[in-house]
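Q: What follows is a set of structures to go through.
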Structure I
Amino acid sequence: MRILVIEDEHRIAHALKKGLEQETYAVDIAYNGNDGYDLAISEEYDVILLDVMIPEMDGMTLLTNLRANGKHTPILMLTAKSQIEDKIRGLDSGADDYLTKPFAFEELLARVRALIRRPQKSQGSTLIVSDVSLDTHTKMVTRDATPITLSQKEYALLEYLLRHPKHVVTKDQIIAHVWNYDADVLPNTVEVTIKNLRTKLEKPFPNKESIIKTVRGFGYTLG
């Protein structure tokens, strides 16, 4: 899953990026409203963390412009303002949630998970397809109740596939949601990650069918 952090305080922005990347998210940062708007419009994100008080284009204006241009990415507003009027304005402008600084990082993570799963028909924090299960809270992955250890990118790729079961997803879609904007993604990076993920999901279970299928000329599908 890919997150855009729009925050002008570099210390906070980098702390959020570091913490979120440790939770397997791909994270891009914009330090002002204009750059944040350009990224939000041109790239695909699963959640946007948007500070209200940012230079060049304030958060409320950025939010309003995104919604006016048909961008419906879930947005969590981050601000030092705690007045109820500010929260109402943000939510009425199209924000999905509102978190007042200072906040506990664990609470932010919980709100991010809630926003990511909101459009999905999943049960709580667990994503299940066939006998493969992934808990987005504990990061536990199992197949047939057997724990499987994955790298961060393998985990992020599996989560993306689990959120789009029986849909064919292209390499470009996978790159857009699993890797950062400035990541050095080689042409075969997705293929290698898919191969490694398949090995871990299928090699210990020789009597089970392949869970990740290649649709030649299009991409990959799960289930």
Structure II
Amino acid sequence: MKQTLLVEKLILFGLTRQEANIYITLFTEGTLTGYEVSKITGISRSNVYSSLAGLVEKGAAYVNEGGAVKYVAVEMEEFCGNRIRILQREKKVIGENLPIKKEIADGYITIAGYQNIMDKIINMIQQSKWRIYLSVSSGILNLILPEIMESIEREKKVVLITDKEVELPKALIYYHEIPDNQIQLIVDSKYVLTGELNETCLYSGQNNFVNVFKQSLSNTIKLIALTRGEKK
């Protein structure tokens, strides 16, 4: 993984960009003084010491005070695991203290951006109770296969339309050409997500829209079954 991408991932765990770069340096080079970090990275000593203090405070580095003060990176699994555990604990506190949510009338919500749409797809699949109807290209399907397989293991009905062969025992699969970024998802006959992964998607629990969308997808499945067949 290129360092720039690795830095972006470390930022998700609460580090600043500079802290992430210094963490990688410590991880790669071993125990270093602030002066050595500055020399290797080209970052000013004042900024290095500020970032090292941040790394220690956030649990990403330890101080080794045998002689000159040196710093050592905490193992990645330990650091990331600690951050996840803290967030899970804080999530519980937030959930216990949020005010009661008002019911929102069914409507239409626009979801924009790749990651936001992917998160919505995964959450809809994980939160479904009985049925999942999904039409996506094999490229998108590969990204959510673990969630689909888990749903099948939990004995949810999964009906899938995709463009390439896939092994999903107990799922009802139809093969058809699908644009790379197109998404059509219905869960429990109650919620719909439709649109393009890299642009925007429309999400709704509005009954009329769900029924029309469900009928449209059903007609597509019937047409595929008549012309190309199906695989169980």
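Q: Can you spot which of I, II the value 3.7 was calculated from, given it is distance in nm of label points 7 Å out along Cα→Cβ at positions 99 and 203?
A: Going label by label, the one that fits is I.
Q: Identify which of structures I, II gives the largest calculated value of FRET efficiency 1/(1 + (r/R0)^6) of positions 43 and 163 (r between Cβ atoms, R0 = 30 Å, to 0.05). Intermediate results must be reported in sequence, preceding the final value.
A: Numbers: I: 0.95; II: 0.05.
Going through I, II one by one, FRET efficiency 1/(1 + (r/R0)^6) of positions 43 and 163 (r between Cβ atoms, R0 = 30 Å, to 0.05) peaks for structure I.
Q: Follow-up. Here helix-only ellipticity at 222 nm (-39500 (n - 2.57) for each DSSP H run of 4 or more, over all residues; to 500) has been calculated and equals -16000, so which of I, II was it run on?
A: Only one of I, II returns -16000 for helix-only ellipticity at 222 nm (-39500 (n - 2.57) for each DSSP H run of 4 or more, over all residues; to 500), namely II.
Q: Work out distance in nm of label points 7 Å out along Cα→Cβ at positions 35 and 147 for each of structures I, II, then name the structure with the largest result.
A: II
Q: For Cα Rg over 2.2 N^0.38 Å, which structure out of I, II has the highest calculated value?
A: II
A short reminder: the numbers here are calculations on the coordinates, not readings from a lab. The shown structure was predicted, so the numbers you read here are calculated from the model rather than taken from an experiment. Cβ atoms are built from the backbone, for glycine too; each structure is taken alone.
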